[in-house]
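Next up: some structures, all given as structure tokens.
All of the numbers you see were taken from the coordinates with simple rules; none came from a lab. Quick caveat, the model's predicted, so the values are computed rather than measured. Cβ atoms are built from the backbone, for glycine too; each structure is taken alone.
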Structure 1
Amino acid sequence: MSPRVASDLSRENVSAMLIALRAGPSARSQLANRLGLSAGAVSRLSSRLIGAGLVELLDGQATSSGRGRPLTPLALRSNQRTALGVHLGASRITAGLVDLSGRVSAVREVAYADLAAPAVLRQVRGQLRRLRSVVSPDTRIIGTGIGIGGTVDQGVVLDHPHLPWQRVDLAQALRTAAPEGLLVDSHVRGLALAESTFGAAREADSLVELHIGNVTDAAIVIDGELLLGPSSAAGTVAHLPVRFGSRAAPCSCGRSGCTQVELSETRLVTEARSAGLEVGSGTALLALADEGNRTARRLVRDRMQLVGRLAGYLLDVLNPELLVLAGGITGAWDGLQPEVREYAARPVAGVSERERRIVGSRLGEHPLVLAAAAPVMLSYYADPLAAEPTLAEAEGF
């Protein structure tokens, strides 16, 4: 291993300090202890970060340590940098701004005018222009993230279960609309990164993110790194069987009972309407179940058992520290977890309380916008100087 030079260490220190402040305000002496740096190094770093507008002193919140001068905390000015996040769903675009603390704003949903890739790309460019127009003049854009379902490899959508796309190079097609940099990835991998950074898995070393919606897929994080595999296809669960026998629905792959058809929101709504319920979404069905409608409760219970079976498979094979459930069901997680956990515990005996490692997502009201921007955020935090030219040019960096 080659020795690290001073500039590399400085990059690491800037990254470490911003990550520490992302968790909340902290005094310089506390940062020095946490990061293993000298007081002088922290003072120099904080001065430069304050000068760059990334950090501020909270003079009105000084606290006493019992001796010496009061401790004045440093805080991340998270709203001074933003990423543009765009999620491409089965029927609509959802776009918004995401700041350094993961706060999402300026969100708008737009239905597709046409499912063909060129038409969707025109709408995406329009949304990116809209987002740029609402960014505050004193806030700098650090990049753009695009999240989408299906199989995504190095910015190329290889296939999608609901959009008529094959090998659509989103990264190339949208590069000129994102001059600060563009990252395109699977929405479930973005969810996993966001969960590790801002959500339910901040303390976990390994996790599986399982997204249940119009697209059902999973992402795997081990020791903080995404597992991709050949063609970035790790986590593909679309054709794992979750229902058997006469009730199993036929799948386009030629088999029946596959996750892709059994857990889709489209199938859930179709079953509800066949049972006489006038609902247009899974969320509406959950609301009916909460109100005590027996038919809605039966349909939701049935679906949660299938989700639990799929979760059990993933726990069996991967044994993660956490399995995080995301998608439309997570808003009602408190009421649904017994069903999911009961079935997740069944496939293999002898693993103590493994079903308790299943938790609901905690990414707020617009998780898929945050997921789209998450790769941009993590890239920024890994090497802030790459996106901060004035800091990078400063003496010592």
Structure 2
Amino acid sequence: MSAITDPPPKSFRLSMLVNDTRYRSYTFQFIALVLLIMLVSYLGANLVQNLADQGQNISYGFLGEPAGYDINQRPIPYENQDTHMRAAFVGVLNTLIVAFLGCLTATIIGVFAGVARLSQNWIVRKLMAIYVEAFRNVPVLIWILIIYTVMTAAMPAPNAFRGDTPAASMVLDAVAFTNRGVYVPAPIWGEGSMIVVLVFLASIAGAIYYRRYATKLLYDTGRLLPMGWPSLAILFVPTLLIFFILGQPISLDYPVLKGFNFGGGLHIRGSLIALWFALAVYTGAFIAENVRAGIQAVSHGQTEAAASLGLRPSRIMNLVVLPQALRVIIPPVISQYLNLTKNSSLAIAVGYMDVTGTLGGITLNQTGRAIETILLLMLFYLAISLAISGVMNAYNNAIKLKER
């Protein structure tokens, strides 16, 4: 009886780079990469030569020069004699702030509207349909301008809060809504305040761990632990205890009407609020459709099985439908987050100084360094887009079905 043996491996030949399927894809990718490098090198050399013919060069030394302009909404200290680099950093922070707030608010609006679009109530279902169709079919720039115009026209001026019988009054003597923005109390960080913040962060981690433990216990044993009150207790009780033990190290600076405007507190400008709200409701309309599609992708038998066990509709949605729908919802929502972040570059339309308004606007006009500033803008938006995609893809991988 003769034994069956594998044929001896073939020796490598250059023709295998094209004819052998094991190497063909690598060959084409290598050729494409070489062509791309050659194209970029040619364009770069051509750009440098053209600039040299005009007596110019590519330099980022302008970032160390004084900016010479003010920024109205600044999360960190900034003066007009600071460098262009610091002005650009303030713009970056402003962009990140509105992108984070917009993504968070759009998610809340989108989930609520997406679930409501499948409501058994005809009025609720039609109202959400009108919202979705109205907002996603009108350019976001139009909504930004509409909301900003309504805010400046409908809100009272600061002088309306003056007098014995003022035309407007502060909410709880702490918050003032004006046509210049919203004035809210600002925190004053005293000695020991960092300890309170660290305890609060640890409490957040503890509440998340408890909810995960309760969910795992439910799946393993069927035992349902309460989540609401225990989570709130873990979140706030340790923080409040440390807060009072340390003698209340965090206090508030309340806004006070001084002359023709408010002083003290924290001023959230109307441009930020209008941009934030417009981006949120616009992107929320798209997320609502993603949520609706994800819910409808879950088999109806899952809902029927949960209802047969006596679960309330709200529990069915939270425990059965949405966890399974997330696997369908997350991938398109990533694109919506990226769109919202890039749409924030429209901020200059209402005077909100984001990175496009600082680095790509005033800095570009003052220095004439168009190539350098545009390259920096491209790198920033590329970096933030890759970061958002990486985080959301990691979350998507964590919740996707694990095949045995």
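Of the structures labelled 1, 2, which one yields 5.9 when distance in nm of label points 7 Å out along Cα→Cβ at positions 30 and 206 is computed from its coordinates?
Working: 1: 3.3; 2: 5.9.
Derived from 2, not from the others.
Identify the structure, out of 1, 2, from whose coordinates distance in nm of label points 7 Å out along Cα→Cβ at positions 94 and 302 was calculated to give 4.3. Write down the numbers at each step before the final one.
Values: 1: 2.6; 2: 4.3.
Attributed to the structure labelled 2.
Compare FRET efficiency 1/(1 + (r/R0)^6) of positions 54 and 326 (r between Cβ atoms, R0 = 25 Å, to 0.05) across structures 1, 2 and report the one with the greatest value.
Values: 1: 0.25; 2: 0.00.
Top value of FRET efficiency 1/(1 + (r/R0)^6) of positions 54 and 326 (r between Cβ atoms, R0 = 25 Å, to 0.05) goes to structure 1.
Could you figure out which one of 1, 2 the value 0.15 for FRET efficiency 1/(1 + (r/R0)^6) of positions 118 and 342 (r between Cβ atoms, R0 = 35 Å, to 0.05) was computed from? Please report the intermediate quantities before stating the final value.
Details: 1: 0.15; 2: 0.70.
Answer by label: 1.
Looking at mean count of other Cβ atoms within 10 Å over residues 278-285, point out which structure of 1, 2 has the largest value. Show your work: numbers first, answer last.
Working: 1: 16.2; 2: 25.1.
When mean count of other Cβ atoms within 10 Å over residues 278-285 is calculated for 1, 2, structure 2 comes out on top.
Could you tell me which structure in 1, 2 was used to calculate helix-only ellipticity at 222 nm (-39500 (n - 2.57) for each DSSP H run of 4 or more, over all residues; to 500) as -20500? All intermediate terms of the calculation are to be shown ahead of the outcome.
On the way: 1: -12000; 2: -20500.
Source structure for this number: 2.
Comparing relative contact order in percent (Cα under 8 Å, 6 or more apart) across 1, 2, which is largest?
Checked 1, 2; max of relative contact order in percent (Cα under 8 Å, 6 or more apart) sits with 2.
For mean projected area of the Cα convex hull in nm², for residues 46-101 alone, which structure out of 1, 2 has the highest calculated value? Could the numbers behind the result be given before it?
Values: 1: 5.7; 2: 5.4.
Evaluating mean projected area of the Cα convex hull in nm², for residues 46-101 alone on every structure, the highest lands on 1.
Taking volume of the Cα convex hull per residue in Å³ from the coordinates of each of 1, 2, which one would give 187?
Numbers: 1: 187; 2: 299.
The value was obtained from structure 1.
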